[in-house]
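Some structures to go through are shown next.
Please treat every number below as a calculation from the coordinates, not as lab data. What you are looking at is a predicted structure, and each value in this text was computed from that prediction instead of being measured. Cβ atoms are built from the backbone, for glycine too; each structure is taken alone.
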Structure P
Amino acid sequence: MGKFKLIALDLDGTLLDDQKHIPDINLQAVATAQSEGYQVVLCTGRPLNGVIPYADQVFGQAPAYLIINNGTNIIKWPQKDLLVDNYLKIQEKKVFGL
């Protein structure tokens, strides 16, 4: 059985600097990881429209995945296909007092 190599990166405070830009050194590190066979996934609490500019910069048109909306959605990049939609249902929200 082969090994699956994955790097999940948060945006704010991890991939992005204080000015909400991706430093060149981070882009280079991601490119190196991808060239070594790692699947890089952007993970964030942001909605899709808040991730698109960064996904464009990191992945361009290369196949990738985005985990957004605090983990409730998984998006296939660059098609922006919704693969997982896992919001809490009304009954679940009541259980958690939301």
Structure Q
Amino acid sequence: MSKPQKRKRHNPTQIIEKLRQADAMLAADQSVGQVCQKLEVSEATLHRWRAQYGGMKAEEAQRLKELEVENGRLKKLVADLSLDKAVLEDLNKGKW
């Protein structure tokens, strides 16, 4: 029996490069299956990447990733502050 392959994470720059390679291979009349096999990704991954990063430049993709991380950090901060506010309101009402 073969071992399951480890999941490989790609950064936005690598994804953009693989999408460019895929476009070149598809233009050279290779099938989607062949392209995915050479790039070592599933068809679903390739389609998801194309939907998310299609037409972007590497710098734009990197900036998108940075904004997603910043957005997550800010959402966590808002959640923490909302919880603090609720606790303080309960204390102020004497519900402790």
*asked:* When helix-only ellipticity at 222 nm (-39500 (n - 2.57) for each DSSP H run of 4 or more, over all residues; to 500) is computed for each of P, Q, which one produces -7500?
replied: P
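For the read-out relative contact order in percent (Cα under 8 Å, 6 or more apart), a value of 30 was computed from one structure; give its label from P, Q.
Q
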*Name the one structure among P, Q that semi-axes √(5λ) of the Cα gyration tensor in Å of 45, 17, 10 was derived from.*
Q
_When FRET efficiency 1/(1 + (r/R0)^6) of positions 19 and 83 (r between Cβ atoms, R0 = 35 Å, to 0.05) is computed for each of P, Q, which one produces 0.65?_
P
*If mean count of other Cβ atoms within 10 Å over residues 11-18 is computed to be 13.6, which of P, Q is the source?*
P
